[in-house]
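Just below sit the structures, each encoded as structure tokens.
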Structure I
């Protein structure tokens with residue numbers, strides 16, 4: 001026979017496990033484009049404080065993140081740097097259609113290290129012989145890289161500088177090329193610009209297709225309400241000023 005002491009121990013142990021499960025906070029996992037790395041890291045803790053939930057971010061290029069979602073990666077939200085990648089998932093019935101919205105428009109610019117004595121203010125300046133390497137995100141799967149390529153083509157200098165290009169896997173990776181001195185200049189997201197460390201000159205947004213950034217809840221999520229709450233949060237009175245402080249334009253009523 002099981003002793004009363006042993007039985008009591010089993011019951012207490014079982015209760016403890018149940019209590020632990022009950023007190024564990026809800027969690028949402030967010031696949032987010034790399035241009036959001038700084039802004040979302042500011043917004044995430046504020047959302048956690050307001051909701052008591054846990055937020056986990058995975059940053060990367062929009063194309064690679066979309067591939068991961070197609071292959072079953074356990075994300076609840078996809079925040080892309082271009083609407084096309086979310087539309088592709090919508091066509092494959094992988095998102096909740098009514099959750100999709102445009103949450104921001106991004107900008108790109110030419111960047112160099114502030115401490116480097118090199119004057120690069122225009123796209124034409126990238127042709128200077130002292131600019132030996134130019135970093136852009138891979139245009140095959142990174143929307144900010146595609147915008148950079150479009151701007152260089154619009155300026156009529158793509159063929160002249162193509163041999164100087166080095167490609168980041170995403171826009172954060174592109175910034176690293178500049179920060180480490182492995183590229184004299186690069187084209188990065190305004191949202192990643194830091195005034196103390198970098199020179200930055202905006203590129204006319206008429207030189208590339210709009211960086212319309214779309215977000216949606218993944219269909220297989222088990223946290224649909226919480227995921228939708230996060231989307232509302234980044235466009236609401238707390239999230240919107242933070243996004244705008246990093247150079248994003250937040251559309252009204254979308």
Structure II
């Protein structure tokens with residue numbers, strides 16, 4: 001997104017706040033967490049499950065700034081810090097390139113949004129589907145459920161090309177079932193769709209959520225609609241990225 005588009009967002013009332021890199025931590029060779037200091041951003045952000053923000057980073061190829069949307073986690077208003085998890089991939093892109101070379105003190109801009117999870121109050125079962133890029137959002141849903149809906153059942157299905165990680169810290173929930181479906185050459189969406197069809201889902205109290213690569217999300221959404229027959233208020237699906245296109 002070019003700088004003129006950033007101006008359009010600002011004209012619409014969006015504000016970009018300064019933030020700086022505090023540190024980085026690699027949980028897997030392909031999964032990096034970056035901590036940012038941004039007290040002004042946190043003061044303006046509506047911290048809810050799956051709330052995302054626009055991160056503006058330098059685009060060296062264009063000599064300007066580019067933005068990507070990320071779910072931020074680990075918000076600490078007292079310390080003025082928040083975390084963003086990055087999946088490090090081979091396809092070049094401004095955000096991924098920034099994440100690979102990030103060092104303490106590197107400046108960025110953070111623009112909050114007000115788009116958090118909207119699930120009915122009576123949810124008794126969460127069905128969460130995604131790839132590795134959806135892990136941060138899934139973490140926020142599980143954390144919220146553990147604090148506010150400990151009796152709800154949670155099924156997490158991750159379909160991804162990477163082997164199941166052992167180093168990524170995941171939140172706990174007393175009623176959570178977790179499955180990692182490694183693609184290993186399979187077409188995106190096929191493994192997740194098959195696993196979803198195996199579940200016995202009651203449409204009355206279920207809430208299904210999917211995010212990640214476009215084909216995965218499309219496959220999950222089809223099951224939500226045609227197999228589970230969930231009402232629109234009981235499902236959410238969002239494309240995060242398209243395979244082969246920079247910006248993941």
Structure III
């Protein structure tokens with residue numbers, strides 16, 4: 001039991017480290033008055049372009065951070081456990097893609113917070129189920145739908161100027177694109193076992209050859225003629241028997 005818990009914690013080390021990083025940054029910002037909001041994304045400002053990589057880790061208030069913390073932990077945990085092969089690509093693509101679109105098209109204001117990634121991962125996990133259509137991904141899509149269906153209203157313009165609905169919208173759109181691009185990546189638990197006839201031992205005997213019905217009529221005719229030729233040779237040369 002203890003070993004299972006240790007393995008689970010090891011698997012979710014990235015979500016835990018990410019969450020810890022968000023809180024440490026917020027504590028440092030408040031404690032030392034760093035004014036990290038200036039490292040948010042300010043649309044179409046060239047000096048702010050690289051803030052695509054810093055803005056998701058900065059939050060404007062404790063409430064802002066708290067509202068993103070649990071969804072971020074839940075979604076990244078689902079990502080690293082069930083979509084291990086694409087976890088890094090999906091997370092990085094959502095972060096960069098949503099940040100880039102915010103920089104290009106959002107309102108002229110500082111945009112900070114991990115909500116763009118949160119909406120991107122919600123979208124990615126849900127649409128992966130739609131595109132893949134296997135049992136695991138459909139169940140995960142249903143879980144996401146139950147937990148976060150109320151988040152849909154967050155992608156629409158609102159009257160609260162301190163909420164970056166653009167980050168939500170662009171995160172959700174990028175999540176759909178990333179899910180579509182990565183839909184053909186097969187996870188280890190999604191690999192299908194070979195059919196029984198492939199794994200059967202070769203020493204079993206069958207009334208007909210295994211490929212009897214896969215051969216064309218012409219192939220069977222040539223095989224029959226070859227067997228007849230060999231039989232005639234044996235009959236004409238009995239000493240060779």
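Quick note: the coordinates plus some simple rules give every number you see, no bench work behind them. Please read all numbers here as calculations on a predicted model, not as lab measurements. Cβ atoms are built from the backbone, for glycine too; each structure is taken alone.
Among I, II, III, considering only distance in nm of label points 7 Å out along Cα→Cβ at positions 179 and 219, which has the greatest calculated value? Provide the component values of the computation, followed by the final result.
Details: I: 3.8; II: 1.2; III: 4.3.
Largest one: structure III.
With helix-only ellipticity at 222 nm (-39500 (n - 2.57) for each DSSP H run of 4 or more, over all residues; to 500) derived from the coordinates and found to be -11500, which of I, II, III does the value describe?
I
Given that Rg/Rh (Cα atoms, Kirkwood Rh), derived from a single structure, equals 1.12, which label among I, II, III identifies that structure?
Values: I: 1.12; II: 0.96; III: 1.35.
Of the structures listed, the value fits I.
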